[in-house]
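Each value in this text was obtained by applying a stated rule to the coordinates, not by laboratory testing. Just so we're clear, the structure is a prediction, and the values are computed from it rather than from any experiment. Cβ atoms are built from the backbone, for glycine too; each structure is taken alone.
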Structure 1
Amino acid sequence: MRPHLSATHLVVNARVHLPLGEFHVETSTPGGPGGQHANRTASKVTVKVDLTTVSGLGPHQRARVMAKLGTTTSATSAEHRGQARNREQAFERLGEKLADALVVDPLRRPTKPSRAAKARRVDSKQRRGTVKQTRRRPTVED
């Protein structure tokens, strides 16, 4: 499920719905070329959220997200001409960040090389050593 914006919440996944009132939205003029429209229109949108106070996250979720993203996180969009589309895209990007941070990484089970793999490694090292020996300059005894 992709993060999306509803009328009152940012839906991050099936279990996490964050109220829009807890996000801080800033607008500004986008940089770069664009002429008069880009110079006068505040179409660049930055959405910030304080993860320490946002409701909608459980204690374990909050700890996981804060460990990966810090106490505050933000997303910016200035790709579209209109502020409304940039606002949607910034919220989607922030939702994707939060969704990625909420993913629990599977535990790694430590493994050891098999006996056959060890034998192959030793054989290849011995073969390489004999190749290098045959390339050496002959000694006085030879």
Structure 2
Amino acid sequence: MRIAIASDHAAIELKAALIDYLRELGHDVDDLGPETAESVDYPDFGYRLGQAIARGDAERGVALCGSGIGISMAVNRNPKSRAALVSEPLSAALSREHNNANVIAMGARLIGIEMAKACLDAFLGTEFGGDRHAPRVDKLSNPDI
């Protein structure tokens, strides 16, 4: 699977660890930045990730910042992106099964590397349930329906 990943300066170490992990699992990973721990604005990288998902450059995305909150808000500004902020595997799995999330967001100051990996495993290993959830998910990108 092709996965795009972006962070801010607060999550640069977690991003590096997750890139290595995803590659070990056999995924193609696009690192959308930043490259250093120099202070950056998380919206810039969240927007970049949302655009990559919307264009189809990646099937799934990983968004990271200190809390995961700000970058998930930025990703979700794109109507084709559905970022879910998670901190444990059940939420990660439900974000896929019920909400067809295509981006997982996590906070580097709130989650350890092993828990982040467990969340990624649940997120990537769960399929969208469809059926009764599909019309609801459609409304996320099309609020007028």
Structure 3
Amino acid sequence: MSERIAIASDHAAVELKSLLVEHLRAGGYDVLDLGPETADSVDYPLFGYKLAEAIASGAADKGVALCGSGIGISIAVNRNPACRCARVDEPLSATLARQHNDANVIAMGARLTGPEMAKACLDAFLTTDFLGDRHQRRVDQLSNPKDPA
């Protein structure tokens, strides 16, 4: 069974979303496209929340959040405690987000990241494992903060 990847965007990133959906399907991934379908103006928080719910409910294993800058939708996704969404710009940041932070969602900005770079980021994200070990303690603290003293 292939990994199921949820993807959502706002109107500014519909074109990039379509390209990444095709790229994911060509790579053998099961894709849950959460919209929108057109470039008509929409509110990115609603699509970020929809993506976060897909992760939290187990409907998807990982997610891709897209908007004009990647910032707004990443904030919306991270409102859900089940999500660790990292905004990335190049493959190294996507790799480190997985290795060190166990990110289960990446966010990118369609106005800032070109199609080939977005595909490279997505590939790095999906093919990198979490390192665990000392990083696990830190990831656990994201949901359960401890007194540093």
*Looking at distance in nm of label points 7 Å out along Cα→Cβ at positions 72 and 128, point out which structure of 1, 2, 3 has the largest value.*
1
*asked:* Once distance in nm of label points 7 Å out along Cα→Cβ at positions 24 and 120 is calculated for all of 1, 2, 3, which comes out largest?
replied: 1
*Which of 1, 2, 3 yields 2.3 for distance in nm of label points 7 Å out along Cα→Cβ at positions 16 and 40, as computed?*
3
